[in-house]
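Pasting the structures in now, so scroll down.
No lab work stands behind these numbers, since they all come straight from the coordinates. These numbers were taken from a predicted model, which means no experiment stands behind them. Cβ atoms are built from the backbone, for glycine too; each structure is taken alone.
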Structure 1
Amino acid sequence: MSAHQLLVDARLSRTFWGRRIVAAEKRGEFTREDILAAGCWFTCACGRQDAEIPRRPGGMPEDIQLIKNGARFSDAVYLRRFQEAAHCLIAIETRAAEILAGMK
């Protein structure tokens with residue numbers, strides 16, 4: 001299944017990173033800007049989550065699962081693994097929702 005279809009099914013194809021993954025898959029590569037943004041805790045898929053998610057200095061989330069998924073996401077973007085990037089984005093969005101639900 002394509003990254004595009006994975007993101008459509010997860011209702012994430014129109015999010016900031018969903019659009020970037022879909023466009024990269026269509027082009028066959030991520031842009032330099034995508035790679036740099038995916039490697040920074042403030043602009044990666046984790047960093048684009050709700051500001052209420054607890055973070056360490058430097059923007060890294062406190063949640064270990066988010067850290068692991070964010071690192072995997074960055075690697076997937078760097079290595080042009082579109083489907084893996086889509087799976088990571090879905091995992092990040094799911095975990096972020098769990099964290100926020102637990103904070104209420």
Structure 2
Amino acid sequence: MINDQENKKIDDFGREVIHERSGCVYVSSNGQLVIDTHASDEEHLRSDATREGQPLYDCRLYLQDVIPNEWRGRPGKFTVTRRMSVGGEVLEVSIAFERG
């Protein structure tokens with residue numbers, strides 16, 4: 001990824017990166033897709049409710065939180081793609097929604 005003059009992150013395909021998060025992906029106990037610094041929902045719920053153990057506003061990113069409100073309820077095309085290694089390991093999963 002590179003940064004342009006306005007300090008926006010741009011990926012290799014020229015798309016602006018608006019959210020980037022490292023963590024584990026799973027469906028949480030409330031049924032939502034989440035990216036969390038904890039390895040599982042159980043680990044998240046067992047961790048200390050402190051800024052260091054379970055930073056409530058920093059450790060989780062829900063898919064619903066990154067979809068712009070003006071796109072909700074609009075028709076469009078939802079695409080999930082993946083890139084595999086020669087050995088068959090999943091290397092990358094991308095989620096895209098294009099308004100129609």
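For relative contact order in percent (Cα under 8 Å, 6 or more apart), the calculated result is 15, so let me know which of 1, 2 that is. Value 15 for relative contact order in percent (Cα under 8 Å, 6 or more apart) corresponds to 2 out of 1, 2. Computing FRET efficiency 1/(1 + (r/R0)^6) of positions 19 and 67 (r between Cβ atoms, R0 = 25 Å, to 0.05) for each of 1, 2, which one ends up highest? The structure with the largest value is 2. Work out the source of 58 here, i.e. which of 1, 2 gives that when percent of Cα pairs over 19 Å apart is computed. Structure of origin is 2.
Each of 1, 2 could give helix-only ellipticity at 222 nm (-39500 (n - 2.57) for each DSSP H run of 4 or more, over all residues; to 500), but the derived value -2000 comes from 2.
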